Structure P
Amino acid sequence: MKRRTFIEKSAIASGMLLTFPVLNSCGTETATDYPVTDLHVHTTREFTIEKILEIGRKQQVNFGVVDHPAPWALRNDKDLGNFINTMRKYPVYVGLQPTYLGWSKNYSQELIAQLDYILMDPQMVPQGNGKTWQIWEFDTYIDDTEDFMKRYMDYAMQVLTQEPVDIFAWPLFLPVCIARDYYSLWTEERMQQILTAAKERNIAIEINDMAHTPHREFILKAREQGIKFAFGSDCRNDNAGRLAYCRSIAKECNLQPEDFWLPEQRV
């Protein structure tokens, strides 16, 4: 299943989140004392840029709009150029969400340089047999948890150390089948490995509203090490900009405006 299709139809997500870090206040939005930006929003034929801007006005949220450089989305330089030129007509940040390693070789570096930012996650994990775990899918099957975590960490490190990326998205997300072990699987060593790699390249950590990740301990560790954050809903519907988990965990961790990363808009 394509990621775009999955997210659009992710009614299962509400049940899936029960196994991830939650806060008692996550059912409603929590006000923040500073401007809020949702840097992980997608358009669809129904969820247009005009609807995104309307939500922004009503909720006083700024947005960054991303699309996928992929055979089923932005297939080539022409598609990428059209996306950039279209989004530049509106008061939003313009970004990409690559889904596979080495994607940038297929696009003009001049065009890539026109983007405000690149957001990437480690959700397409190589199994080592030519197949790939697409871990956002509800029916992802893991038969050896430790083997999966090793491959997951290896892939995450490749994203963090080899790819052009400004925001590390969906951090610490786990497939549903092993999500109940979230706190035991995300050991100090694994969390620090991610933080060290992010800090080395000044990569911001996304606080993901859909996945309710990462958790308080990870956020506090990142903040202590000077790593910045970005809010992301990964929405293609009216939930864009709500950011209930993001606001709640940011308040609990006492995050301040200087703790957040924002792109510099290209012109």
Structure Q
Amino acid sequence: MALIELRAATKAYYADRAKTSARIVLDEVDLAIEEGEFVSLVGPSGCGKTVTLNLIAGFETPTAGEVCFKGETIVAPGPERGVVFQEYSLLPWLTVAGNVDYALVSSGLPKERRLTARNEALAAVGLAEYAEHRPNLLSGGMKQRVAIARLLAMDSEVFLMDEPFSALDEQTRIALDQSLVELWKEKRKTVVFVTHSISEAVLLSTRVVLYSDTPGRIIGEWKIPEGLDRSAGCAEAEALRREIVEALPVTTCGF
């Protein structure tokens, strides 16, 4: 049994209160994600990638079909499915340590264990020395590392990441991508990662899933060997990137 399953998952947003018309954004998507996978979702804007993430997180429910975690239907958010948002989501009045602590308040852990979990998580993302800094003193990349530290401290089984590095400069983004790969290799968390960058997807993932234009359907999947050389200039990785780019659907959006 897969860790996460979407079974004919469909999501529609109604255009009026009478629910006489609706826009379908996700159309009977079937997707199974195994424990320990790093799956990137790619495709045109508006194709349902973030909606898929929200369904797995429990922020939304499908209009039809089912979304399951460990065989149980997802009906609400839970700490086992942590989220790193595209926008920075830190509480500005708390320190870095305080933001991680806040995520642990409802964990039921004794205070000493919470402190240990917090400190280990901050060390894992390289922010131990910034524990008493407030978010306004952090760069964008550091803020997203705090968000990742929160999931590590909570020991979330699944990391749901919605374009977490898209607002960063290219140099910082590359550095964080590489750090994320190393962290995944160490912790072996299950990661579902939304990105518009095919290069980023190839760099990070064990599997890339391609969505059609809206309404979103899965139109392609590529399994990527963990041992693949993904460094710049690697012919095999570049060929895979080109193959995915060539499979991208023609979009219907325009001006």
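What the table below lists for this structure:
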{"item": "Structures P, Q, by FRET efficiency 1/(1 + (r/R0)^6) of positions 118 and 198 (r between Cβ atoms, R0 = 30 Å, to 0.05): label with the highest value", "result": "P"}
{"item": "With Cα extents along the principal axes in Å, for residues 158-237 alone derived as 34, 32, 23, matching label from P, Q", "result": "P"}
{"item": "Answer label among P, Q for the case where mean count of other Cβ atoms within 10 Å over residues 150-157, calculated from the coordinates, equals 16.9", "result": "P"}
{"item": "When Cα Rg over 2.2 N^0.38 Å is computed for each of P, Q, the largest belongs to", "result": "Q"}
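The numbers here are math on the coordinates, done by the rules we state, and not lab data. Computed from a predicted model, the values in this text were never measured in an experiment. Cβ atoms are built from the backbone, for glycine too; each structure is taken alone.
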